[in-house]
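What follows is a group of structures, each given as structure tokens.
Computed from the coordinates by the stated procedures, all read-outs in this text should not be read as laboratory data. These numbers come from a predicted model, not from an experiment. Cβ atoms are built from the backbone, for glycine too; each structure is taken alone.
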Structure 1
Amino acid sequence: MSDALVEFRDVDFTYAQPERTRERPFAFRGLSFTVETGEVFGVVGPNSAGKTSLLRLLTRILAPTRGEVRIAGRALPALTAWQLARDVAVVPQEAPRPFPFTVGELVLMGRYPHAPGRFFEDAEDATIAREAMAETGVLDLAALPFEQLSGGERQRAMLARALAQRPRLLVLDEPTAHLDLRYQAQTAALLRRANRERSMTVLLVSHDLNLAAEVCDRLLLLADGRVVRIGPPAAVLEERVLESVFGCPVTVDKSPVSGRPVVQVAWPQVERR
């Protein structure tokens, strides 16, 4: 019996007016997949594949034209905003700006869904927020205005807010986009630790195929709004499949450390003068 936390059931969606940046109309037709409770699930694919639209459907920014999206067996329209926020925390690519709050205040906002009628945090909220900031390496930045932070620091502060939310599902949209190598590695380790120690289900959207291969239990490969392949990283990240989807030659090897796939682009040779 499936223990699905997220279910996309035969979902159709089309933008009423095609986005100006798109060369052709985008649509999902009969999109169906599940994210099982307790797994790290990755969504990968080229630009305009539908990754961001999928997240917008999951977080109810968009609504399907047919089919339904369910969280823990409940259809999204049946949930109040704060009920959805207790189940799902999102770390976006970019934080809203302007944002006139300190890092500590931002992280404490993650506690609001647990007591939506309350205006002030209690001692437990403060403890949870401090723990989240310590885990993400921003505790020493707690008193600083959020807008004074670098891009990588802002990303880690947003992750701290999501962890303080204590959700069942942690959704991350390009979580390492602004991070240097050190913090990329630390973030990958943190996601695995949150998954294992907190039993937190993680849905990761990334252009970084190697990050997705290293941390995810299963991958969903999208192209033009359709599911190309879904399964363990080794079954999804095959050379011929990736070359067809991304339109460039690639090689896929195995990591000597983890044994997971490592994808490399076969760069064209440039004549040197």
Structure 2
Amino acid sequence: MQDSLNDLIKKLKSLEIQGAKEVAIESLKFLRKLAKKKGFGKAFEQAARKIEKTRPTEVVLHNCLEIVKREKNVKTINKLISQLNQATKEIAKRGSRLIKDGYKIMTHCHSGEALAVIEQAWKDGKKITVYATETRPKEQGIKTARELSKKGIHVFLIVDDAIDYFIKDVDIVMVGSDAIRKEGVVNKIGTCTLAEIAKNHKKPFYVVGDTLKLDKRKRLIIEMRSPQEIYKENIKILEEKNPAFDITPWKYIKRVVTEKGIMTPANVLRMLK
């Protein structure tokens, strides 16, 4: 199991497994195997700590692990995996209502939930166009563009610096989320900049995320990643400066699409009390 744990951690660190929901589900699947073999004792607790430490910003993983630690049974793990998958389906149905026929949508990074909404709108027969940012430095937006294109959706892939250039052409902005907090929404670095630009151009900015992303932790750790994601050469640096996430204040956000409904920032803030 140790080799399997190391393999999972490697995949989480390299972003081979990415997205808050996907990180949580794959981690839960591993822990389910471990629990069936060794129970919920010391080995389980050590593995859970190592996994959470690998992606400290991801609150879905944290919230799921807290629930499992309290209840300590495999049925709970199965229930959480099912809940996460079902939430995405509900979010897709609700979020699709925000997208009208002919809409042009800008998105950032790679969010399974945001993509589910966009794909649902397309399945509902709406002719849509998506502007997907490249999303530096890991180019996760290219994955978004590729997946949507395979579905038959018209996609423009743009560099991050072209957001202001193209924002006038879009109708709405829709992004995923990694954590939803009192200060605002935590998502891939560059999201806050996109929100500010959208606000300046009077374009509605929607966030997508299930309620397991509600983050009541006192402290938020913004994951700092290797500078080699930005450049490959072996250049001596003074300090790492490659944050994976930023926080978008609520003043820029029009609505949050959850499995329980399309909520105003005020609605969400009440749930975070």
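Brief remarks follow.
- Structure responsible for 0.95, with FRET efficiency 1/(1 + (r/R0)^6) of positions 12 and 108 (r between Cβ atoms, R0 = 35 Å, to 0.05) calculated and labels 1, 2 on offer: 2
- Distance in nm of label points 7 Å out along Cα→Cβ at positions 68 and 260 derived as 2.3 - corresponding label from 1, 2: 2
- Here helix-only ellipticity at 222 nm (-39500 (n - 2.57) for each DSSP H run of 4 or more, over all residues; to 500) was derived from just one of the structures 1, 2, and that gives -14500; the source is 2.
- Relative contact order in percent (Cα under 8 Å, 6 or more apart) from the coordinates reads 23; which among 1, 2: 1
- Computed 177 for volume of the Cα convex hull per residue in Å³ - originating structure among 1, 2: 1
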